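Next up: some structures, all given as structure tokens.
A short reminder: the numbers here are calculations on the coordinates, not readings from a lab. Everything numeric in this text was worked out from a predicted model, so none of it was measured.
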Structure 1
Amino acid sequence: MTKKISRITTQKKSKSRYNIYLADGDQDVYAFSVDEAVLIEYGLRKGLELDQSMIETLEKKDTIQKAYSLAINFLSYRMRTKKELHDYLVKKEVEPEHSSIILEKLTDEGYVNDKEFATAFVQTRINTSTKGPLLVKKELIEKGVTQLIATEAITQYTYGIQYEKAEKWVDKKLRSSKKDSFRKQVQQLQSNLIQKGFTQDVVQDVTQSMQEEKNDDEEWDALVYQGEKLIRKFEKKHSGFAFRNKVKEGLFRKGFSMENINKFVEEKIVE
């Protein structure tokens, strides 16, 4: 049994959606609504006859089109991986069958491309963050990019780019940290660079070059600062050799040289 479309009207709240009315005797009865894309694709017009099977097809097609529009809007803010888009559609309670159709369509249309996403993502991280390549690669994999694509994309993050970025970050940190021994500063910066995802060769080369930045006056000032703190900590609990030894041990653990430690103890701790 077929029914004729008797009227098509534009929805007031959405000019891209249309209400479809079917003739029922002398009356126009609302049947369903469709997106403009579905209206055009199926050539819906007044007088066209629809059977129940076609109506169900149109309703399914419109459901997919709604989800497709949601996906396009989601992609309009920035590039997304297939996994990010899939997770978004799941969150929006789109049926798995429809999600697969939408993902395939968007991939074919070039809106979703994990390889292009990975390339752009690495460039953005290089330009806007202090993260090293290992951490950026980890981020890509967490976003659903395959190991192969992530590995290829991260080749943009060359040794030279790494070294320049790591060196700049280290210089900034050295200028802001004056109260620790130079050795302790280097160890801390090495640890931080590894945590930030820089490769071992870059971490080693950058921290080796830091030796040229060592300032003997600043090192002594840092030792005096730490040494006086230790004196205040132990002077009421210890005396004599034990007191001197506690201060020495504390300063040695903080990375100062024995030569400077002995000089400090001789000057500051009088028997």
Structure 2
Amino acid sequence: MPQEFLFVTGAPRSGTTYISDWLTQLDDAYCVHEVLTDLKGKPSEDAFAALNAYASSGADRLDKVRQREFLSWPSEGLEARDLELLAWKEPVAWAGGGLDAVPDPLGTLLRTRCNQAVVTVRHPFDVVASGRRREAATSNWRPLSVEAHCAYWLSTLQLIRDLELQGCDVLVLRWEGLLADPSAHAVRLGKFVKRELPAFEGYEREPEELVSMRACVHPEGGLVGHASRMYLTKSDTQEIHRLLQAEATELGYDLADL
């Protein structure tokens, strides 16, 4: 069993898959990808053993159609590796309540085994726009309302506070920084997990798309002027303003009208 256990989370569409896949590039690490539904009802020790079983084969990804579309792994799974770092990635999918609302067995594992977490945050406009874009482009995305996206965004902030209060070391990574300067964030993330991370830009985006996004990204404004913002309506931005203005401003995000 690995000695290190790391939790990766954030609001849906905020870069958690990128972090998960990046960590899995390491020879002695693996980040299990969204298996909470499969593990519900299991005692925490059985769940931890199941995470290790997933990590030994990559079945948590290779058994999912969307994952297979962009992973460049062999169809039979990964070669066995000696794991020192086991991570579990679940985007925040429960609205409100912080750590007390995290479903078991994940909630119990966060309290008993986890002393490190990586949490991603992203400009609220782009979280909603990315959700809409994903809904239009794929068949396996559960549509989320603006209110639901905002609730998950707020839940991320509450979970950060709760994890820190219980003594967990939390690294918060802004999506905009990950996009604009992946090399600098490789150093930050590498120092956090005490490993040297390889260069990696994710499986989900084509190089040309990354170039167009980098030309627009702004640390406070997000993807200002990018074509993805076409998925937002005036009423969407007004709703985001109403629900997140104070918290977004505190994080340094500008919610100026499009």
Structure 3
Amino acid sequence: MESADQFKAVQPLQYYKRFLDQNIRPDGRRLQEARTTTVNVNFCTHANGSAMVRIGNTTVCCGVKAEITTPSVTQPNDGIIVPNVDLPPLCSSAIQSGPPTDYAQTSTKLIDDILVSSNLIEKKDLCIVPSKYVWVLYCDIVCLDLDGNLIDASLLIKLPVVSVNEKTGKLEYDHAKTTSLTLRDEPIATTFAAFDSDAIIMDPTLEEENLCNGSFTITLNKEDDICSLFKPGGTELDNQKLQNCLKHCKRRVNSVRSLMQNAVSS
């Protein structure tokens, strides 16, 4: 065991390749096997919607706060969605105090792109009074423990009923009543990592992400069609590899959807 640990410390990539050549990973998973996933929803009483997702050792919390604002002049009937990914130093020894890391900023941009491309939330559904009042949803995603595969968060949002007082022209809230925000799609992301040995693995750990030649994320909508494919460089991905990943992605998505339905109904 000591010699194996020493070999891993000196030649981590070669250590991994010896496992990948046998179609297995050091943690015992098959190449296209994801880690155990758990989901808890509405755990935060001060948010309009919240979820906690754990994939292996990666733990992410998401809280949604809804506020009322004035819409933009160019889109007077559209509400606003503001996602933000926070990677505090407590989530990993690799994260230092200071401004947001490139990883956090890239993840925020990817989530924003997925929200737009999937049409998960129709921004016109966030309109209260055209040209005057709209909802703005602040989606704060905080990583408590980072061990790879950060992109996975689901939301269940409820908003208080709001009306305009005809006499005063002011907004009146009815917090005793809530209206569920219509989620028009169910985008679910699956991340893969590629090695130069042509091995492609699903749900990479942070160590695997650091050793691979490149990672990419496939997001499927509720029709199992690709609504987002994020691949920031790295190894080439031909059509055959993509189709093979897509097959495993669909299997993973079905499992996650079932998990989400059970979490919401419980």
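Tabulated data
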quantity: Answer label among 1, 2, 3 for the case where relative contact order in percent (Cα under 8 Å, 6 or more apart), calculated from the coordinates, equals 11; calculated: 1
quantity: For Rg/Rh (Cα atoms, Kirkwood Rh) computed as 1.37, the structure of 1, 2, 3 it came from; calculated: 1
quantity: Label whose coordinates, when helix-only ellipticity at 222 nm (-39500 (n - 2.57) for each DSSP H run of 4 or more, over all residues; to 500) is calculated, return -8000 (choices 1, 2, 3); calculated: 3
